[in-house]
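I've put the structures underneath this note.
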Structure P
Amino acid sequence: MAANTLFLRLEGPMQSWGERARWSVRDTAPEPTKSGIVGMLGCALGINDDADLRALSDSLRMGVRCDEPGIRLVDYHTVGGGYEEPTLLTAQGKLKYSSGAPHTEQTWRSYLCDASFLIAVQGSPETITRLAQAIQAPHWPIYLGRKACIPTRPPFDGVGEYPDLESALRRDLQAQTRAVIECQPTAPNAARRRDVISSRKSWTFDPRYTCEKMLSVPDEDEKEAR
């Protein structure tokens with residue numbers, strides 16, 4: 001059978017998958033977002049047009065296995081300070097001052113340190129073949145959510161044929177592990193989140209639904225039944 005599933009192994013010193021990141025507070029979700037993974041695949045393919053990215057996103061379903069959730073780090077930054085003239089602008093496009101001095105913006109940026117995720121992406125065999133080739137020879141550099149977050153190993157982790165995302169995420173499972181799997185809105189325990197690319201240029205996102213599950217290692221009877 002032709003493969004319908006692409007596996008990505010995401011590991012690095014830092015990852016950051018902003019789901020509600022706005023302005024001075026840049027959060028990270030506990031696991032990779034669909035917009036982040038589609039953005040990575042878009043880099044591999046060499047596409048950044050909104051319509052092309054939306055079409056790619058609509059053609060794929062995604063599940064995440066959180067093998068190592070990592071440790072959350074919040075990094076404090078200041079932007080625009082130390083200059084005689086302001087380097088930041090107001091919403092009206094004017095130079096930004098605070099109390100008569102050039103404005104200094106405080107920012108807080110969150111990261112996941114030493115995390116490891118297995119991503120299963122399902123689509124048509126033609127799409128999976130195209131993505132598998134691209135992720136092994138990416139058009140642009142790829143990163144783990146933010147450009148400063150460089151992977152420590154090639155993300156490509158194989159392809160396969162699986163009936164659903166849960167079955168795919170059980171591949172080589174070694175211990176009970178949390179998984180976040182894309183699902184229909186009517187699925188039990190479905191949670192709504194906004195992490196589907198609508199417009200990269202205007203930074204807007206559409207909703208999708210996911211379910212959290214604890215995946216367990218099958219016992220010997222289950223292995224024999226399979």
Structure Q
Amino acid sequence: MPLTRKQESDICLSCGECCKRYSITLLPEEATIIAKKLKLSKKKFLENYCELFVKVYPKTTPGILTFPTTFFPKKIGELLSRELTSVPGGFFVLPQIALKRKEGVCRYLNKDNTCQIYNERPFPCGLFPFMVVPGYEEQYPFCELFKKSNKTLPNKSKQYSKKIKIYFKQMDEKGFTKVWKSTPKKGKFFLNELLLGEITIKQLEKMMSVKATQKK
């Protein structure tokens with residue numbers, strides 16, 4: 001028998017692990033909604049309560065958000081060279097804005113595992129743990145709700161997947177700082193999921209500038 005919404009809620013409120021384990025990434029429209037809820041300007045919210053993650057994945061074939069390594073800033077190249085014996089000619093570059101964590105957990109998680117921005121929470125929070133993006137499924141061994149329910153949210157997952165594709169296309173065509181008008185000035189730089197060091201917004205702009213220039 002399917003769980004009731006109250007049963008689902010009770011299981012989540014007894015756990016809260018997803019809010020403790022993950023950094024929650026945002027789409028620009030979600031940042032606008034949360035900032036309004038917190039009665040902050042979007043600029044102040046992004047600069048003070050969010051953080052920048054830039055993840056790169058080796059990729060030599062042309063494609064969306066794929067940029068040539070030749071034009072990467074010297075410091076970024078040095079960070080990559082420390083981990084790779086041979087740096088490839090291109091990378092898939094994925095810049096993300098995430099909610100800044102506080103004491104190791106989502107800053108909007110209350111002690112009783114309720115959420116301060118529940119009605120305005122980002123899309124992934126509403127989907128978890130029932131994310132069914134086409135071609136991708138993940139099991140979460142720590143999640144009691146996942147273990148006790150066979151529920152899926154394919155329509156909402158497809159809707160989110162569509163939003164992500166549009167977001168990627170906008171960044172690819174316009175550049176990151178045109179999609180995000182205000183951002184933290186610096187952030188964390190990753191090779192795949194491995195943290196390599198720090199990156200500035202100016203370095204990111206340079207990494208993504210060649211394709212944008214070619215498209216003008």
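None of the figures in this text is laboratory data; all of them are computed from the coordinates on show. Values in this document were obtained by computation on a predicted structure and should not be read as measured data. Cβ atoms are built from the backbone, for glycine too; each structure is taken alone.
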### Query
Which structure, out of P, Q, was helix-only ellipticity at 222 nm (-39500 (n - 2.57) for each DSSP H run of 4 or more, over all residues; to 500) calculated from, if the result is -5500?
P
### Message
Between P, Q, which one scores greatest on FRET efficiency 1/(1 + (r/R0)^6) of positions 95 and 127 (r between Cβ atoms, R0 = 41 Å, to 0.05)?
### Response
Q
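Quick check for you: by mean count of other Cβ atoms within 10 Å over residues 55-62, which of P, Q is greatest?
Between P, Q, the highest calculated value is found for P.
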### Summary
mean count of other Cβ atoms within 10 Å over residues 47-54 gets 14.6 when computed on, of labels P, Q, structure P
### Query
Any idea which of P, Q comes out highest on mean count of other Cβ atoms within 10 Å over residues 119-126?
P
## Note on the structure
Note: mean count of other Cβ atoms within 10 Å over residues 111-118 at 12.6, derived from one of structures P, Q, originates from structure Q
